[in-house]
1. Of structures I, II, which gives 19 when relative contact order in percent (Cα under 8 Å, 6 or more apart) is computed from the coordinates?
2. Using distance in nm of label points 7 Å out along Cα→Cβ at positions 80 and 104, single out the structure from I, II with the greatest value.
3. Using log10 I(q)/I(0) by the Debye sum over Cα atoms at q = 0.13, 0.14, 0.21 Å⁻¹, for residues 64-199 alone as the calculated read-out, with -0.74, -0.86, -1.35 as its value, let me know the right label among I, II.
4. A value of 1.9 was derived for distance in nm of label points 7 Å out along Cα→Cβ at positions 88 and 168; which structure in I, II was it taken from?
5. For mean projected area of the Cα convex hull in nm², the calculated result is 14.3, so let me know which of I, II that is.
Structure I
Amino acid sequence: MHFVFGMSGAGSLLMALQRLGLREPVRCCTDELNLGPIRPYDVRRRAAFYEDAMLIPHHPPTDRETTRFWRSVETAAEPVVWMSRRRAQEYAGFCELVSRRDDLPFVVDVSEGITRISAVGTPYTASVFAQVSDDAIVEQDLPRTARRITVAERDATRALWARLRDEDAPLRVVDADGRLVSVPETHFDPAIRSHVTEPWRSSAWVIAETIDNYPGHDTPGDCWLFARIVSLVDDGVLEGEGFDADVVSMQATRVRLPPR
């Protein structure tokens, strides 16, 4: 049984396995463990966090789907985890999975990058599993690269996750040294502000620029970044238009730097 953290990667893997003639189930976790409380892991508490922290619908995980996923993790005979240590969502999910198993699961870790030639003849390297296409999985027969993690890896992963649980920060990110670390909710504020200009810009444009220019594009996503923009406007760090509407959206709001 295969386990993936994110819908994009799950779809690509499912298609690839079918093309390879492998009738093996794929289970996807939609709960983004790089966000929100993890001490203890409680689905309802985490769903409440999503609803409070995100100002637009973010499809928080449900009790049923999340419980089903983790039950599969705990009962699978030979789990295969697809992930990258370069993406906080995938890395955090891997840590939680390893913490729930007494044995040594298999892993396909694409952190070093999966390179293939695009349709226009240029090389493209994906170093997070969410960006690995079904073509790349098939062409490089990635299921055959699955390896069992070592005892040392298991123990180190469990220790890391135990520390992150103790810290129970609102955000976890992969730092410049490749470590999964706790950070405050304001962590991405400087990156957001760096793309706000004196002329008005739509919030959606600022968010797109923030994601596109952030190392590895590894941000908590547009909903989280928009919530931070709202907070920055409320605090007077940024000027905003459209934030007093009944329904506030990133497309219908604009921000700029305060006049000097």
Structure II
Amino acid sequence: MYSQRRYILIAGFRRGGTNIAWNLLQSHPAVTSPILELGELCWHSRMLRAALNGSCVYQTGIRRLMASRSLYKWNMKTLAHPDNRYKSHCELYTRRELLKTEMCLKAVDDEIRFGPILAQLFPGLRVISLVRNGHSLCEGHLRRGSDVDAFAKIYLSVANSFKDLSAHGVPVRMIKFEDMIDDPFATAAEMLRFLKIEPSSLDRIRLKSKRVMRSDGEHELKFGEEDRKAWFDRQDILTVLDNEVNNAQRARLTSDQVRRFDSIAHEAMEFFGYD
């Protein structure tokens, strides 16, 4: 039953748009999630923590069963979730339909180190790596109390984690945040084609309401209630996603902050195509 599920991993940076990518994929009725991000799941589930422990003494088959059972339990919460229980803007999942879906996990920053272990436990694992311009991300982390050098090291570490996934033979598709914000429907189609999930073209996508930064640096909700989800067609989506957010954040960095960031993370910026 739950041990035969197919798994997807959305991996990227904290505050780097992974929530948007995660919800884009879950807009397809064939893709669901365990509700929580991987780090949160590990905090709640001792069984999952043990399964993902690289030094675990249990054999791979036992660890696979442990991880599958834990993820199955959380995935079943979809049926009672106020937003995720909908497979479309007007249809609910049944339990039987839910069991046939592919399960999409989400990992950010240091949680991506679990990727090779997940690939060992679930050999069919495929990864969407969501990347974003490091200068824009750095500004967001500075506003939350980090410093340039510390975040630059995180940025470089995530790049190395993505390289490690590829080195382990895990299928990885790199997606840029900037492209996703510019055309979320096209990005959703690109991800679905990579995952071989049909149909790859969606009529509506579902997003979670989060506070986003305005040009003056303040934050506001673009739609609905905070942390609730809503469906959008190709026209409506233009009113809620701001494709100038990167430029606004980069403009808030000083030239010295950019220089310090690049002195540490320039290899990662080049690897992600931001040279």
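Each value in this text was obtained by applying a stated rule to the coordinates, not by laboratory testing. Fair warning: this is a prediction, and the values are worked out from it, not measured in the lab. Cβ atoms are built from the backbone, for glycine too; each structure is taken alone.
1. Values: I: 19; II: 25.
Value 19 for relative contact order in percent (Cα under 8 Å, 6 or more apart) corresponds to I out of I, II.
2. II
3. Working: I: -0.69, -0.79, -1.31; II: -0.74, -0.86, -1.35.
Derived from the structure labelled II.
4. On the way: I: 1.9; II: 3.7.
Working through the options, I get structure I.
5. Numbers: I: 15.6; II: 14.3.
Corresponding structure: II.
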